[in-house]
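In the part that follows, the structures are each spelled out as structure tokens.
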Structure I
Amino acid sequence: MATAYMTPGVYIEEQNAFPNSEVAVETAVPVFIGYTEKAELNHNSLVNKPTKIVSFAEYLERFGGAFRPKFTVTQATTPDLQQKAQDMPGNAISVPNADPTKPDDVWYIDIAQDNTLYLFNSIRLFYANGGGPCYILSVGTYKGKATMPVSPADFIGSADKPVTPFDLLKKEQAPTMVLVPDAIALGKDAYNQIYTKVLEHCSEMQSRFGIFDLARQLPTEQTDDVVTEFRTDIGVNSLNYGAAYYPWLNSAIVQADEVDLDNLDFGSASLETILTEPAAKTVIDKYTKDSADPTITQKDKLKDSYLQALKAVSPTYVAILGKVRIRMNELPPSGAMAGIYSMVDNSRGVWKAPANVSVSSVVSPSVNISSEGQQNLNVDVIAGKSINVIRSFPGIGTMVWGARTLDGNSQDWRYINVRRTLIMIEQSIKLATQAYVFEPNDANTWITVKSMIDNFLVNLWKQGALAGAAPEQAFSVAVGLGSTMTANDILDGKMLITVKVAIVRPAEFIVITFQQQMQQS
């Protein structure tokens with residue numbers, strides 16, 4: 001009783017009868033780190049400022065549109081280019097020679113240097129697969145730039161950039177997933193420079209989970225080589241705080257009207273050299289004449305008409321744009337997976353493994369993996385660095401067919417849903433118990449705290465997050481003198497709480513045994 005009563009009378013005191021309620025923290029809030037066209041709101045810069053958005057329209061408003069990559073179109077006259085055209089036919093196109101007595105010309109199409117960025121289209125994949133609120137952390141802008149090199153210093157810092165994006169994210173409580181889709185443009189250099197930093201950050205915060213891509217596999221490469229590079233360079237620290245996905249996805253995100261002549265760089269050649277169709281040459285000559293006519297002022301409309309005419313009369317031009325669009329639509333899977341994590345969390349719960357789910361806006365994986373081919377990816381007997389495979393099944397579609405963390409040999413942290421569910425439980429209980437810091441460290445407080453945690457875990461058990469036929473089989477909470485604390489702990493100001501939970505685990509391998517029996521009648 002805090003008040004000393006001095007005057008006779010009737011006084012009313014109200015006491016709380018119930019413990020504080022505990023609310024589960026958000027689990028589906030990714031943060032995307034990378035390059036954007038712009039980064040501003042109301043003329044205030046958003047570069048290096050984690051910014052929450054709730055829709056793709058909001059992204060466009062604050063961070064702009066896509067980077068327009070340039071593709072070089074080069075005639076394969078050298079042995080090197082001729083070999084590349086043979087090894088990667090998807091990048092080559094045959095054009096009839098102007099002289100019908102000579103063989104067709106072969107042109108090799110490749111993306112120009114420092115023209116590879118994936119953040120924008122990863123955001124599109126994220127929302128196409130069920131994404132919702134997320135954070136954008138822009139580390140640089142590309143508006144008005146012809147090239148945009150991806151620099152590791154923008155992600156992990158340098159002498160000139162002592163504050164890293166991960167330092168900035170330490171001040172944000174909401175993000176629960178970390179993605180750096182632009183980093184994979186560095187290839188294998190992303191692994192030991194950036195991915196290891198993401199794992200370190202997630203482990204330090206204990207509230208986040210990293211989603212990683214493997215390098216794009218070229219037609220001349222073997223899957224084992226790509227996977228071995230990743231497993232070697234990712235290290236062994238904090239592996240249970242991340243998951244990797246393979247292969248890349250042939251998406252349908254980039255539409256045909258997003259690719260035009262501005263994406264092509266012919267170098268020393270010219271468009272007339274490649275487009276040998278007579279009708280195409282007529283269109284080119286007319287455009288050249290009209291664009292030089294000072295009486296024609298609407299140059300933009302003239303150019304649009306010219307490009308549409310080229311598409312109508314030149315199969316070669318259409319084929320080149322088609323090759324470019326296919327390459328632009330080949331995207332790393334992390335953005336789609338973040339959307340799937342969000343969709344599964346919102347529809348089923350974080351305790352449901354984000355697997356056996358179809359990937360939307362995707363035509364196919366860039367590499368087809370068989371059941372036998374997945375064995376060594378899903379189970380790494382040496383270090384446990386499991387790679388989750390995205391596979392195509394006839395009549396079903398493109399499916400996520402793996403649910404393991406990078407710590408695949410750990411009985412505790414093998415599965416993504418187990419790791420993320422425990423993150424949710426830990427952070428929810430942590431936030432709820434902050435109200436009891438500096439409260440009396442006695443039996444009344446212990447009972448209140450235990451009741452609060454019990455109520456929270458019972459609700460999770462009812463939702464299916466915890467395994468057990470009854471609550472006492474699903475979890476236990478202990479706190480008190482002689483149970484979790486000694487008298488010396490109380491003198492030191494420590495209130496020690498022990499929580500044990502039985503988190504549901506996915507049925508990764510279903511084995512059905514069939515056996516014949518004798519006829520009985």
Structure II
Amino acid sequence: MSQAPANEAPGREPAAGPPPAVHAEGVVKRFGPTVALDRVRLTVRAGESHALVGRNGAGKSTLVSVLTGLHAPDAGSVAFQGEAAPAFGDTTAWQSKVACVYQKSMVVPDLTVAENLFLNRFGEGRIRWPKLRERARGLLAEYGVDVDPAARAKDLTVEQRQFVEIARALSFGARFIILDEPTAQLDAAGIERLFAKLRELQRQGVAFLFISHHLQEVYDLCTTVTVYRDARHVLTAPVAELDKADLVQAMTGDAAHSALAWQAGAAVPAEAEPVLRAEGLALDGAYRAIDFTVRPGEVLGLAGATASGNTALGETLVGLRKPTSGRTVVAGRTVRPGSVPHALGAGIGYVPEDRHRQGLVLGRSVAENATLTVTDQLGPYGTVLPSRTRAFAQSMIDSLDIKTSGPGQPVSDLSGGNQQKVVIARALARKPRVLVAIRPTAGVDVKSKDALLGVVREVADGGNAAVIVSDELDDLRVCDRVLALFHGRVIAEFDSGWTDRDLVSAMEGLPVTPGGRKGDDQDD
């Protein structure tokens with residue numbers, strides 16, 4: 001496995017040939033005590049499609065923020081075409097060097113294509129709309145983008161909006177484009193058209209940094225791949241010389257024989273009646289018909305990368321999304337589709353992915369947050385008695401070992417791990433039969449992760465069921481079974497004892513090894 005291309009000496013910019021489109025060397029970025037980038041490097045040459053891959057937390061997004069001028073590095077250097085990067089804050093200069101097309105479109109939906117292309121560049125005086133549209137038509141034609149300049153951006157397809165963003169970036173003079181999960185919302189035909197356009201632009205000397213969780217696309221489009229792991233550079237190698245198994249190993253570390261920190265729960269009798277049953281659940285644009293059961297005492301993992309459909313599936317279970325078809329059944333009771341109150345009443349507890357936006361009322365106390373789902377139990381005739389609220393919250397604080405000065409402390413004053421425990425306390429307050437947790441340990445330290453996952457395990461061990469929706473391998477180790485989703489389909493199922501390499505391969509859409517069973521939708 002090569003550590004760098006033959007013409008690239010680690011630690012310094014290659015001297016042969018024209019200067020690269022971008023060269024980053026020794027880049028360090030810290031956010032408080034967290035080291036987000038630790039002396040990383042990257043070189044992308046003119047006309048090249050270069051992949052940057054790595055698990056969550058590897059440093060990819062932070063590097064993008066440095067390469068686009070959103071964050072200044074604490075150490076190291078960045079150069080474009082041999083010239084030092086513009087000064088931090090010089091937006092116009094950065095736009096002439098680099099642009100990023102994000103998974104979520106940055107075009108203004110209610111403006112026309114022409115208006116989006118020349119936003120903030122209309123010139124002084126009266127805007128001559130026919131002339132503006134003509135300029136837009138010429139710009140689009142120059143890069144082979146077949147879109148009506150007068151069309152509203154909101155009426156375009158995802159693919160067309162991406163092409164408009166690329167054309168806009170090129171019109172500033174940028175010849176280095178970052179594509180962040182560009183295929184997440186495209187179908188197979190759209191992906192092929194996008195790749196064809198990128199190859200055409202490569203022939204014109206445009207360089208692309210391609211960031212994707214779908215490793216097969218790396219092999220389909222890119223000539224070189226760089227891997228980051230734990231905020232560090234691991235390798236840069238020609239794609240054609242790097243086996244897929246070696247690429248996954250580089251992303252995960254030496255994972256083939258990794259020991260699992262968690263042990264599965266006690267064996268669940270196969271004849272046990274499921275606590276949770278998903279029957280033919282499907283949601284247009286997110287995932288196809290999926291069936292699974294979770295028996296008492298089981299923790300089921302729904303693993304998947306961006307756009308796999310696992311998060312949408314988890315949100316369907318708790319009533320945040322209404323499925324196109326299928327149903328959810330809890331202990332024999334069918335849950336009303338798309339109804340959070342009905343899901344709650346049926347016995348489903350929910351730990352959301354974003355505790356700050358979805359899980360907590362930051363201006364309120366620990367007690368108020370922990371009892372949001374049980375206000376009907378805190379006093380007679382719909383009243384809420386402060387004394388009962390404090391007593392209920394104190395019992396949750398004690399059972400979950402929440403580090404706080406007391407029930408009245410503002411939840412915003414707690415650490416991230418203790419805030420997440422408050423979210424879990426709220427989910428457990430009604431003693432749910434099923435706990436659905438989406439990335440439950442996001443943004444917390446290692447010690448808190450163990451404690452939070454221990455709570456999830458205890459829910460199942462008490463004869464209930466739990467579902468963990470995550471792409472974090474540590475979250476999934478506590479599971480008895482894991483379903484791997486890719487592009488809205490379950491492509492493999494793993495019992496406990498899986499290796500990082502096998503599960504990541506499945507999540508990235510690569511063939512299943514003997515360690516995992518194929519899903520119903522995976523081709524033989």
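What to note about this one:
- Structure responsible for 25.2, 80, with Rg and Dmax of the Cα atoms in Å calculated and labels I, II on offer: II
- With FRET efficiency 1/(1 + (r/R0)^6) of positions 137 and 409 (r between Cβ atoms, R0 = 25 Å, to 0.05) derived as 0.00, matching label from I, II: II
- Of the structures I, II, the one that 23.4 was derived from, the read-out being mean count of other Cβ atoms within 10 Å over residues 161-168: II
Every number here is computed from the coordinates shown, using simple stated rules; none is lab data. A quick note: this is a predicted structure, and the numbers were derived from the prediction, not measured. Cβ atoms are built from the backbone, for glycine too; each structure is taken alone.
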